[in-house]
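The structures come next, written out as structure tokens.
Throughout, read-outs are computed from the coordinates displayed, never taken from laboratory work. What you see is a predicted model, and the numbers here were worked out from it, not measured in a lab. Cβ atoms are built from the backbone, for glycine too; each structure is taken alone.
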Structure I
Amino acid sequence: MQPAAIEAIERYLRHLAHERRLSPHTIDNYGRDLRTLAGWCAERGIEGWKQLTHPDVRMFAATLHRRGMAPKSIARHLASTRGLMRYLMREGELDGNPAADVSPPKMKKLLPQTLDADQVSRLLMLDGEDAITRRDHAMMELFYSSGLRLAELCSLDVDDAPAMLAGEVRVQGKGSKERVVPVGRHARSALQRWLKRRAEVARPDETALFVGERGARIHPRTVQQRLAHWAKVQGLGQHLHPHMLRHSFASHLLESSGDLRAVQELLGHASISTTQIYTHLDFQHLASVYDRTHPRAKKK
């Protein structure tokens, strides 16, 4: 594609960062999606965004599908494309949105993966007093205690620690929406132990609460790798990602309280329909108990 078309992507990403104030993780995903689109366009001789048509965008989605990409990822690529086109329309560079009304393949409604209470307990019983183990323990306790997203945890600063030790944490979620969530006793204890050793790892001028081995703010990919490491060490027998602890937080809370609105508030969901997936998960658990225990449901 022409340099001007590539530059338009960079302008749009800056718009997302400075005007929309989306998280760095979201912006990275949008940037990757749009560069994939630009590469696809270049292969087909489409040099600028004005040349991109509605059939082209449909063919792009079909190409991603043939490559084996999951429907959810294709949907995000299309959302990224629509966003860029809307931005260029606002800037007066396009007359219409060629990505409008292009639908991704139908997605299966998958229930979120969670850990049960015993698995969470086993995961969080970490041996080791070195700084990295204390850091990892504090991160995992916070994920489970407060239902944080990965980007929310990585963005925490040392200045947030006093309020967290007092029992609450203020985070900015999707769309820069702020919420305050409780921090449990075990998470506060793990955080205290990490803070005592943080200076051994962090650079003197680093403001981040959680840092990597080089002393700078921890990268989301590092957090993902560390959780996968501890799942293996603790014998969970399955891959663990940060959102699984957030899902477990929500599922266990709803199972105990039955208060869907409170869970919605704690998770920072804009719509309760997003939170309702956990009611399906809770029903699945109840149905499993029924199948195992009810005299009329037991298999002969």
Structure II
Amino acid sequence: MESQIEFVDSQTLTPNPEVTAGKVLVSSKDLQWDGIYLEKGENEGFTPDNVTVTQHYFAVNTGPALKWEWKDGKIFRTHRYETGDIWVNPAGIPFSHRIDGHNQFVLLTLDPSKLTELLPDRPLLDHQAFRRQHRAQDRHLQTLIQALLVEAEMGGPNGRLYADTLSTAIATHFVNHYSLEHPANFPHLHPTEQQRLRPVIDYIEAHLTDNLNLTDLALTAGLSKFHFSRLFRDAIGLTPHKYVMKRRIERAAHCLIQGDSEIVQVAHQFGFTDQAHFTRVFKQMKGTTPKRFIQQGR
């Protein structure tokens, strides 16, 4: 069975037929699920280069632990994906992977238009940005995807209403846990300046846990470091460094509330030198320590 997920060139958004997920063993193709698609499969390696998917894309490692390399700028970084770990990639965000050897997976796509349809009480969802997540250890999302997989494996005995219920749960969880809390907005700027800065904001969000530098951000905007820094500060009200730190703390706070990681792990994940450094910056921005923040949120 062939994969129904279409990978497209991230620059031209035209289909790239050379990129395929591999051998598909189970698919929801014939179940007529609305706005959501799932397939289970395997391959002997997966090396897409500079592609994207026009839907929100979730890839679950269902086999043994494996080495998963992903491109960050011009270099590849490596994560070890355990069984159940998930790659979360918002619609349209480009990616390049290197996965060598036999691997097993479940892939799920969620049509962006379904978010506003499934969540009518959130009318601004079509303007909301979402974050990529490497190696997400999201037990709730795992459970929902597993339930859809079982339904697909059995041929959809519970009908479309059951699939729609799970779709709504996945969409709600995605919005609540992977949306940007405060996406940057700068309507007062000239449209040309907006066009320069929006790719930078997207780049920061996609690489927030990485070692970002001013040169790469300025190149993304097509400006010198001096002009970029001035434009960014005028638009956002913060220097690029302070904005990145602010977003890291906001995302770290979200991780702490979820309770899936210890404080020291979250500190390391978001690039802080140690827990003491993380605690100091966290308190400056949140007015309390990470430990007290967790206690207050539970």
Comparing mean count of other Cβ atoms within 10 Å over residues 78-85 across structures I, II, which is largest? I
From which structure (I, II) was Rg/Rh (Cα atoms, Kirkwood Rh) calculated, if the value obtained is 1.02? I
By the measure volume of the Cα convex hull per residue in Å³, for residues 62-157 alone, tell me the structure among I, II with the highest figure. I
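From which structure (I, II) was Rg and Dmax of the Cα atoms in Å, for residues 118-173 alone calculated, if the value obtained is 13.4, 37?
Values: I: 12.0, 33; II: 13.4, 37.
That value comes from structure II.
Could you figure out which one of I, II the value -18000 for helix-only ellipticity at 222 nm (-39500 (n - 2.57) for each DSSP H run of 4 or more, over all residues; to 500) was computed from?
On the way: I: -18000; II: -13000.
Going through each structure in turn, the value belongs to I.
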Distance in nm of label points 7 Å out along Cα→Cβ at positions 94 and 166 - structure with the largest value, from I, II: I
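Assign the value 2.6, calculated as distance in nm of label points 7 Å out along Cα→Cβ at positions 222 and 246, to the correct structure from I, II.
Numbers: I: 2.0; II: 2.6.
Clearly, the read-out refers to II.
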